[in-house]
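Coordinate-derived values only; no laboratory data. Being a predicted model, the structure only gives us computed values, none of them experimental.
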Structure I
């Protein structure tokens, strides 16, 4: 059957969903020697980089399903998956779905103590892991308790020995059946466990990828999305349903490795998060062979303008000209705003070298999404041009948090899911993201400090700045702001950056500016998905300030003439702020 015929058959199948794409493809006539998936690590007897056919992919998944079935894993059993590679993540995701079980996919960068507590809260019946992560769990105090709280720990090196022919009949999913538990990056240490169903996680794939023409640049996809994320699941289902070739690499935070993969594999599209584009901004792409790329696809946090402009000048894409369709230098960047809870990006905008709609514009709303911007205090819809808290209705939404009805209900209001994002809408229906609610600071008298928008302005005004983080901290004297800069290699780290930063900020933000610091990457508090954790950055600043005050007090006691050294501000983080740091994504 042709690709268009398979896509049409899939689009018309009401039983197709996020948990059974592999089986439905074969059922609808996809050839077993057609594309399956390619991984950057070995899969069974196949070496790293071997393009698994659809038949080889099915056999690898069936072997693992057979082995897990023999261990007693069956429908509705939650099983934690804490592994290193994309291959182990997706092969076991598909195998557990084959059995009707519920894989809880965990980011491999989660610290052992956080992972152990997360698994405990899942009430998982089993854990699939590898040697490195078993050691991480063993070193944590909570991990020592897992043997008494979890039925079985399975090593992923054992699961491939199952007999594919012995795999049971694939489980038949209904739309409301959970097919995965994915976790948000979280703004505190403990991520939120987000339930994904057969139906909700397939809405975008069905309506955008199957019922519309195949998107340009998606015939050969390189995915650098975190594999355990909801976006990772959607990426593999997108590729499989559209019969695209797909290479999935396991280290999305390694910019040089991403460029190396582009040069060697020659993808037409690259899927990733904003953190990957920041890493690529360090690299002169004009010196690299990235001309095969016509599409960069971003989800999660929206990307910064300088990072987008850096990418759209690279690659090549097809454009309609007076002489017909021609391939021209440059590429397209599809941006949006999404989260694990949204199930799919709610917004979309396409940038090319010629576009100028930036300023953290996330575009317009997808057809299957309803958005209202709400006053955080009253819940009333705010007028055009005014910043409000994003409320969302969509069939793509997660039904809630696993084993956590409190936060499931807390994050809904008047029938809308509260995404935690602050946006405003212009007269043309375009939405602009200014900050996360937990990172925005009320300065009083109607003035607000939006940290994300401040970062956007600094990056646009200072081309020598690679990335920046704005950390606003409450003190006894009011809010103070520290701006942390990471520079391009050619920039002067000894330059006085304060005037440029101050000039880029709004008047309200500039009035709070305390310091501008050039730092290395090692000074940032980074979460498992590569995002800066501003809540923990505020805590670090608080601890540093207390330590500085203690040192100054000791010095004053030893030398009364040093009293001026005690002038440093004492920094506190209110308990109410800490309690509010349960944001998603």
Structure II
């Protein structure tokens, strides 16, 4: 194990002693209550299996057969979640064949940032994660279950399912993916058309056609955004079956993996001798493994919040310094859009997860002394799932990349680090993703152009006001202000300015996307402007310096002048009413800072170490 990675792991363990012990005590107490159906009254139990068939009722009466909960994010509007429509029947059949029962415990909402991007619904996006966590808990709250299966793919859905499942940490839980859609229009071509549309060179018809060719069928979007980052991280943490993350939907192999995941859940319950609850799998080492996998592949910046919240749900305190130090210790091994032109299917074809595990394990970047849903250690994850004579088996993965432009080696990485940095200065703390930038380091010192709303930027861009070296500040986008929407719609116009030769960057207390690309973006600035952050005092023309080499994010205005300035606090009413947003006022008010996970489910830490 590389010393830097071990050091980060050790300090997370040390920092979290009290909170982790409290968590373990909670889930151990839940286990001691025994198989929960046995604690239910006859009336309670009769309600719980009233809709089951004769055999199901008999099995659930016996208290010796496992009952597996299905918690699903199925809906048929969103391509990533549409395949889940058929999963419950497959799961119930597979579980019945091994003498147990599966019940659909509950559904969770699944919204898509790709649909809501730049629209009012995006203001609910981040908060939906906590709603999903609570919905998961409600689904599992009937005390009927010995294990659970979590069916989720995209942005907030998987972190929400993880947080909710960890609240029932005494239950074994297997995560069940649905896989990416086949490759469509290359991501590089899609980005080109988007930028041409921003420049007015093509019309809406051309843009819609390009988008439709890219997002063209059931399955996850093929770029390496938050959805595919979710799948990779969950497999790195040992919560997926090996190699199951990126198998396309609607294939025999996908169905076989779904059935195998269901059967595996029955093997991990407290009814047998292989009890493996999710609260024991998700420990400091598995969390660090997830972070390493994310950083080694240039994954989504959204996880600088999501994984902090997930860790907190398991009793661990993780912060941005942990991300930054791990990034320095882990080389960038993949080039998947937006960090390159390849998509997730090309990554699979080059060697995929099995080869990634091998490279990281062989070079001391992953903890191997961990529990997974498949047993102890990560060796099984160097195998690839195959159907052989109609039967699912795992074969040894390849030892050398089939496309070194997509998946490289530890000895010859694309970059020596994971491309995620923490910036600090009088403006606060922020994260910046450098893995997709044209140069390894970024240093910009330029006058600020300030916006209180992302939609104001369009007029400034169209009028030519931004045709200069500048640092665009978009503030009052943070968790407590308006729910921290993604600002990915800003990428095309800023990219146009960059291509014209101007030095541009973005500084915001909002989010960019998991698909953050070539424009330097200091995001998640904390403290946010709405909570008294200095960002609220920035004025047009102020010099701001962003330097990834030194880790600085500095507003170059004398302190005495800043002390005399009044913070600008605009009306946010139009972001707080309509599209259901008025119902989330209490949640917005209770969200923690971005570095504490932007989460409403936990008390803020008195001090973030």
Structure III
């Protein structure tokens, strides 16, 4: 105890560290406020609607739900989390947006831990932190819910495992190996790209040892972390096996020319402008997601910023070359698997400008920046020592970067909000509720508007899947007596069947086609139908309640209920051919069918 109760002043380093920690917390709070505006101002889009459809039609714990080949992704954790949120509040965006903010907070705190593990509370910690918090390179991967469910848990795991690897090598405490492997497994559950985490962690730990003076850094890190690397390797091999079992490998492309074009475009129009806070401007063609359209000015600023940082780092720091080599290598390697799955001669280069594949690059860049600050200074670089001039230059550059990034974020948010989905969903929910109140008849199932979800997402683009979790709606069926449809704005309107083809008049006098249990009928059309989802208007006279089975000449069968008397039913028939096959399922049922149209459903 100090004498006479006099208070001992904390050392200067502790005061500085406390100030750095306070500034870091303030920066994180500002960052989360920006991300909250982005999240709560958005809405469900494309893959989000696929997640909604799957959660409404499958069991949340079923293997078919958790281990689905989702456009080349294996992500059971993301499916489970999204499914739980959707089941609690279907089409309620606030809970999905809240999950994005919470996941972003976890990822940010994991990054702060990793930066502190490498640098302590040195003021230079704020530079990589500011870059990671505010660069637009990470914005598109956050705002889109499905992308955020992939990338945010992954980058949280990436930062945590890197910190654990450094601590394991530094202290030898084996619990860091255990926690690192557990977190790594968690990251893999959300995004198969998390397989890069052990390699990134090894590189960060080895580079930190190397810049610290260990000439045998690779050997040292391998030996001290062998339990982590061995366990992570075994997990990676097992996960690769699961991935190969789940994913259709035919989606992989060998169009290396297009892959290279995408990589180069991601550098020139994505990463480099992002170093200066770009791209500033974005474009969007519905239903595509936004892509950056950097101006020549921000591209030049990006190259100048990159050249300046490289020149200053080489002039100031020793042993910095391998750090730059790993940064460049990761920037390319982290994107190659994605583009091999997406590239073909039909792929638009704008894919590389969407920036949604770069959040992990942002984290790795921040960590490598921190490692670079740990390298010893070169002799003769005293002109770069602490001074008022250096502080002014650094603060000016940081403020300019944040301002540029803020502008890019604002322009992204403006174009991201320009979506037809919110109005379509609102109209559909209101229209379906009214349709249920006005009629007991089911609605004929249909595809939603292509600007909302296209046929490549089948069957999740069907109204029966997208709106499966709504309580206040009609049932969806393959046959109905009241033909209604969702129009392009999502409104429920009365509909009719267009005359693409027609059922020819039948042979039976005053009956048309007589269908009985022992006498199935083939009703020829006035022309062939190509493969599609068609709708037939069936005008009939039945003697009793019962059911028919109908199908096109090439297509699946559909069960159609019938009522006694003169009635009309509309039947959805998938397939192709030049005739409709009909048979009666109910004993003693007799049905006369007259000519009618076969075509598409259109508003009346």
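Observations on the model:
- Among I, II, III, structure where helix-only ellipticity at 222 nm (-39500 (n - 2.57) for each DSSP H run of 4 or more, over all residues; to 500) as derived comes to -16500: III
- Highest-scoring entry among I, II, III, by volume of the Cα convex hull per residue in Å³, is III.
- Source structure (of I, II, III) for Rg and Dmax of the Cα atoms in Å, for residues 116-331 alone, computed value 20.5, 71: I
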